[in-house]
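Student: Heads up, there are several structures right after this.
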Structure I
Amino acid sequence: MDEIVIELRNIIRDFKLGSQTVHVLKGINLDIKKGEYVALMGPSGSGKSTLMNLLGCLDTPTSGSYKLAGRDVSQMKDNELAEVRNKEIGFVFQTFNLIPRQTALQNVALPLVYAGKTKETRIAQAKNVLNEVGLADRMDHRPNQLSGGQRQRVAIGRALVNSPSIILADEPTGNLDSTTSLEIMKLFDEIHKNGNTLIIVTHEEEIAQYAHRIIRLRDGMIESDEVQLKDQKK
């Protein structure tokens, strides 16, 4: 259980704004082990969105190294990063990012198209995952026929379908009411119990409390990194 799935060493990310250089991440060192459940927090401007983009291989650092599942992704080209993203990372977004004209089943199966799986395999895996997220009876529904919570379940299913190294969820309850948010966080608990590595980016303290470890960023640096005791939870 001590296998490290994410290893960041002295990650610096600068952005050029005209003639100025903005230092957003200022030397981040971080290890996340396989099967951990981590919340990433920080105020606006702390660098958490930039860090999330780096973790998700949507961006590369100015300097430093990032190893994901043992591979150094910090210097990869865009096409290599796209391949790593599809195989190693499942994304869950605040806005769901579902394709409106496709059914729940088709939306969940989409990453398997890019992975080159046969149609039979895609359908079978997508059905399994929709069962896991509690949507067995909604497979043929399009997003506009589903509630917000059901749409987020479809998005979570899509993130899980490739059995990625990590699930990266960006404000996953941001567009949901409090009751539905609770249901989605319980689902994340189940996913974590199944052995998945989960990283949730949130600004909500009560959502972060579901995680087993909370990393707080401030001014481009890690301000605190605390493991939570879970015995008293729920």
Structure II
Amino acid sequence: MAEIEYSGRDNLDVMLMAKNYNAYLVDLISTPARQDSTIIDFGAGSGTFATPLRALGYDVRCVETDPVLKAGLEKAGFQVNDDLDRVEDGSVDYLYSLNVLEHIPDDDFILRLWFKKLKSGGEVLVYVPAFPVLFSSMDTKVGHHRRYTIKDLQRKLEAAGFSIGRSRYADCVGFFATLAYKLMGDKDGGINPTALRIYDKFIFPLSRLLDTLAGSFFGKNVYVRARKPR
């Protein structure tokens, strides 16, 4: 996995503006985390989640294949590997990966690798784009190979050896916004910063409330918590 450049770095920069969305994901990550744990951010990007988690007192180590993003993480003081294989087998308490697995051609191999690196009883959180019907120019721009349903993701994790925990869709309003983007949006796959800020400030909080009802059925994203059996 070493030295793989990410084609969507500009979209990654724009997503830093999504304050409510990113805060939600930090909460999602930190829910099961312990401050005495060895934690891996798999596909850490520019440190969008590793940085606030470190500020909360967590020991976060990063895996990032893009050389520019890796250099930025190292400059920020993170321990960074460009390949999870460099991490000792059975040494990780908790691994999270947000909007990364869809970029990897052989996602089944990566799930097996996660399983190998986790301690017995270790946990993973995987959060990815949902529903193939939403695949758009944005997915193409940033190098997505697929979108997932809950059943897809659960089946893949179980095949890798994991036992499945909480599984939900997220951002139900975003499902319709993404569908509209697919039909009418930027054919180059870019993100409009103004539209993103408006959505994040006014619509995403409402979407989170509605997710309490819709999260079992649909959303823009899907996440699964899973555990390596003891």
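Student: A value of 0.35 was computed for FRET efficiency 1/(1 + (r/R0)^6) of positions 41 and 161 (r between Cβ atoms, R0 = 25 Å, to 0.05); which of I, II is the source structure?
Tutor: The read-out was computed on structure I.
Student: Could you tell me which structure in I, II was used to calculate P(r) over Cα pairs in 10 Å bins from 0, in percent, for residues 137-192 alone as 19, 39, 28, 13, 0?
Tutor: Going label by label, the one that fits is II.
Student: A value of 23 was derived for relative contact order in percent (Cα under 8 Å, 6 or more apart); which structure in I, II was it taken from?
Tutor: This value belongs to structure II.
Student: Comparing I, II, where is FRET efficiency 1/(1 + (r/R0)^6) of positions 121 and 201 (r between Cβ atoms, R0 = 41 Å, to 0.05) highest?
Tutor: Max of FRET efficiency 1/(1 + (r/R0)^6) of positions 121 and 201 (r between Cβ atoms, R0 = 41 Å, to 0.05): I.
Student: From I, II, which structure was mean count of other Cβ atoms within 10 Å over residues 49-56 = 21.0 calculated on?
Tutor: Structure I accounts for this read-out.
Student: Quick one: mean count of other Cβ atoms within 10 Å over residues 17-24 came out at 9.8 when computed from one of I, II, so which one is it?
Tutor: I
Any read-out appearing in this document is the output of simple, stated calculations on the displayed coordinates, not a laboratory observation. In this text, all values refer to a predicted model and were calculated from it rather than measured experimentally. Cβ atoms are built from the backbone, for glycine too; each structure is taken alone.
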